[in-house]
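Listed next: structures, encoded as structure tokens.
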Structure I
Amino acid sequence: MPRHEPERTCIITREAQSPAELIRFVLGPDSQVVPDLRHKLPGRGVWVTARRDMVEQAVKRRLFSRAFKTEAKTSETLSDDIERVLRDDVRQGLALANKAGNVITGFQKVEAAITVKPIVALIHAVEAAEDGRRKLANPLRKRLGEAISSFPVIQVLSIDELDLALGRSHVIHAALVAGAGSDGFLNRWHRYRTYCGIGADPSGLGNETGEPTILKPAGTEAE
């Protein structure tokens, strides 16, 4: 069974939440505030709701010094630094999903996979053209209907980032197949989108929302 961690209190909202919904911070040797995204660094930690605006508030209101009860130095780029680390984490999660055999790339292969594979998400490069996204949304909409609005269509990584994660050249479209690797990637993506405040697009073309609805292979849907 997964280890249960007790709830922690956000220093801004004063609300108790699961550690998964918070970012832990510790003080470094030079009294610099350091984000502990893995919850593993030694020392006393303070917790902030895992959103960019909350981190910025904590810096602006000097709440770290109050929480640590000592002078705490914060970088002007702290919120940006965290976003960059979380984005790298998304890319690394995709690389792990790919090593586990859970990623399909190429427009035609992705289009075919939507019909016959247990797909849990579509991934488009930031530079992907609207026409290509719409063409892939059509078979997805045929299978899901209105439920497409809760199906993850992820468009946060650039072509270069996708190429680096997948070890291929010029990746624009990809599909994520159900499996342990895909679960890990989606967890990292949800953390990143929550931090950045990425909202929903009701068109279903880049909806960045909801828990994954697994598309089961044809003929295996529950009767």
Structure II
Amino acid sequence: MNNSVTNTARLLWAGLRALLVLTVVTGVIYPLAVTGVAQALFNDKANGSEITADGEVVGSSLIGQSYNLPLKKGQETPDADLKWFQGRPANGLGSNSVNAQYSLLLSGATNLAADSKVLVQQVRDAKAAVVKDNSTAGYKVDASEVPADAVTSSASGLDPDISPEYADIQVHRIAEENGLSVAQVAKLVEDHTDGRTLGFIGEPRVNVLELNIALKDLVAKKS
């Protein structure tokens, strides 16, 4: 009987010691080591890939933002503020009521099937809006030129990037709305177009937030 109690006590003490050691190693040492390496080698990414403008953090390069006009009385869906480059449609889970400054969307997809009549109609409406919004007196957008990312949301609904093709379609409208030349705005898009990661991963892309910050600076210089 005494041997049984003694063995049980020894096993419990061994288990407790193992628990304490593993808690310190996996719960303290490992997180601190990972955090230290991340801060030392990947400081920007570890801190949320923040983007600053005028000395203030205005967002993250990983999270898309909407550029809309304030809601009018009785209006449920805001109109796009056409003086800014627009990102992809954000058909996620709804508005984030916490972050009122940027009015980000909660992450989520529509989960609509490819043959969904609702999705098909959304794409048609979005394409018509892109053609209408970006056609100017001297530039007409053809529906066949509208790229897929201009009319579909990403899986998260928060894609921060658009294709160079979608950015190019918006150049004439941006120039007209802000009193800039088409060449100035086109150069802005070119300067903010990133190629494929490592030369072969993904597609060329333009970060909308970074592009709009540059646009704001360009407009300010013109004034």
Structure III
Amino acid sequence: MAGMPVPPHLLERAGSLAASGSRRILGIAGAPGAGKSTLAAHLVDALDGLAVLVPMDGFHLAQRELLRLCRAHRKGAPDTFDAAGYAALLARLRDHDSRATVYAPAFDRTLEEPVAGSIPVDPGVPLVVTEGNYLLHDEGPWARIRPLLDEVWFLELDQEVRVARLVDRHVRFGKERPHAQSWVRDCDEPNARLIGRGRDRADLVVPMNRGETGPPSRGEAGPPSRDDAGDTPFI
């Protein structure tokens, strides 16, 4: 991951948020496998201490709870996350106490479980970058998320490339390839279609496979100027 450059226009845009004088939150949304984790991690690295990454995936329900609710077979759907808890954390990060460190959960892909208290958000860090599937979803408790974000980017990647990388990722984390293929077809792709409905609520569309940014999807885009899909090139 180290050394992969972030396109200057994206770095400048995020840097403007970090330099605004108060805590800001940048959201990076998109379908499974679009490259959210990769871009978010490189962006935070490039900002060199001005930003911290707080992924939505830390709010996955634990496997034990998914089994109790009979939802384990569709892990990754909107109701397999603690959306209200995620919204509460974002609200706390926005209205932060300048003296207090806030701890956020992370998702351990080796364990396939969320781990509480994993990510310290120092009170002096001006920008929180959060990435996840449902930042632009507008149903149920997810509708509380978008108003808590100062700006949201929506990442797009060619579907064939994205699906192939998703299958490879599931294989890498332990699924047999036929199982991985059926999981992507029956679980990830229905979620991707749902996520795509939120595209027009983003401030900026980032085509990951073309190395360019699309126009803002609504009005002016904000203030002036870890492995999601493998090493997706974004320049």
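For the reader, a short list of remarks on this structure follows.
- Computed 0.10 for FRET efficiency 1/(1 + (r/R0)^6) of positions 43 and 155 (r between Cβ atoms, R0 = 25 Å, to 0.05) - originating structure among I, II, III: I
- If helix-only ellipticity at 222 nm (-39500 (n - 2.57) for each DSSP H run of 4 or more, over all residues; to 500) is computed and equals -14000, the structure in I, II, III: II
- Among I, II, III, structure where Rg/Rh (Cα atoms, Kirkwood Rh) as derived comes to 0.94: III
Bear in mind these aren't lab numbers, they're just calculated from the coordinates by the rules spelled out. Keep in mind it's a predicted model, so treat the numbers as computed, not measured. Cβ atoms are built from the backbone, for glycine too; each structure is taken alone.
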